[in-house]
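Chemist: These notes open a run of structures that come right after.
Each reported figure results from applying straightforward, stated rules to the coordinates on display, with no laboratory input. Owing to the predicted nature of the structure, the values given are computational and were not obtained by experimental measurement. Cβ atoms are built from the backbone, for glycine too; each structure is taken alone.
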Structure P
């Protein structure tokens, strides 16, 4: 029996996460594979020493954003799905935008300059310049974040600066607001370079469509152009599996972001497709 590990965050223990872990373990069992959970705090050992009980592990499904922990497993010689490189690119919306540049269409994006906790953003001339380039309203996003929680729509410079005050010294970016896609997007799940499911997400009360903040879903049939965009984005970040979010631009799809460990329960509820089965089948073929 092939044995793998499912690496999960040591501190995220809500049902939202636990249900996905069960889907992956059950999918592995259906293919006669054993998938044991390892928390990232169990990986806090010297780099040249694997924790006990990992000697016969053939692969790791890394279901977290802890790039250091993923890289630590790769240094130990284990095959990690997704790779630490892919996780790092997807975890930072800035890194994602730079990686996708020239490969897919994205909303126009401007990065904030780096600052420090003891300094902050005392000079906001770059915000005013971004507003002139992108137009108002504009979207302000923390570089790292999930479920739409760290994304804001700034209608004025005053609102943009108020958001920046809240973020402190955290990295962020500013993007052109795609008004025609307000409250609407498409989540495309990709495994092994193939689309396995897609759902339309919509929210009549917010410019963000995320399910966690009130979005609803419907099964969705992708156009050929949307399919190409999702696959190109997945390929660009080097993903074994991912969730690609597409905005509905007036001239075609725009890639909003790529998620290296998408919470696919909503997709399963909406489409009936269990992405876990696709992931396990793909990994079995690779190992």
Structure Q
């Protein structure tokens, strides 16, 4: 194949509804994107090995009538041949990313945090928010600089929207110490001072230790509850006009085009380029450097 770009596969179907936003993030980061129905993968019409990054977008798979992505996870588990292909994808050190409901699916599939390194054995739990309601709000996120997570590398904080009814991460006693001590938690909900918190509304899900996302030990497999694909542009933020005024007061006359969510897309695409000997356009590279300098 002459196209030397990173190839990202974004899944859709069965109630997933954020696939186009996620695909657009990859396009802006210089990747080649395929949006495909899950049945195309499960029935073998598309081969996982043709892609560098597998993505489970947000949405309401199977209407969320069963808790937090369980129906979709169960469907994937019982599909003949899927596990061997997925295990090989992980062994080949490719990337897997899940957002919102997609993160919930990954947890139930046993893809996160994989403390024992085995695909298919769930190690943490996703439960209903303590507020008992769907939470839709923008949140501050503290980034763990000691995490191996590729997607959050070089970042210190983020502001993203979070929208979920079941986003509370609960750690089992057998994995709690290793998850918290070894960098498997790259993102935590933060208060106004930037400190991790379990208190509502700064932490809308009530997750233990403020957990907003998890990764595996390689940092290539990552999931989070907030939605970076919903902050691809500077003016996606509800307070972008106030931010614009502050930037003008600081002497900045050219406003950023990209939103903070793009930082994660740039990070994973750049790492995939390095790992697989691929490239991105000079224009995309310039945007990446500009974003990293913000």
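Chemist: If log10 I(q)/I(0) by the Debye sum over Cα atoms at q = 0.27 Å⁻¹, for residues 206-261 alone is computed to be -1.22, which of P, Q is the source?
Modeler: Computed on structure P.
Chemist: Taking mean count of other Cβ atoms within 10 Å over residues 46-53 from the coordinates of each of P, Q, which one would give 10.1?
Modeler: P
Chemist: Assign the value 135, calculated as volume of the Cα convex hull per residue in Å³, to the correct structure from P, Q.
Modeler: It must be structure P, since only it matches.
Chemist: For structures P, Q, calculate distance in nm of label points 7 Å out along Cα→Cβ at positions 30 and 254 and state which one comes out highest.
Modeler: The maximum falls on structure P.
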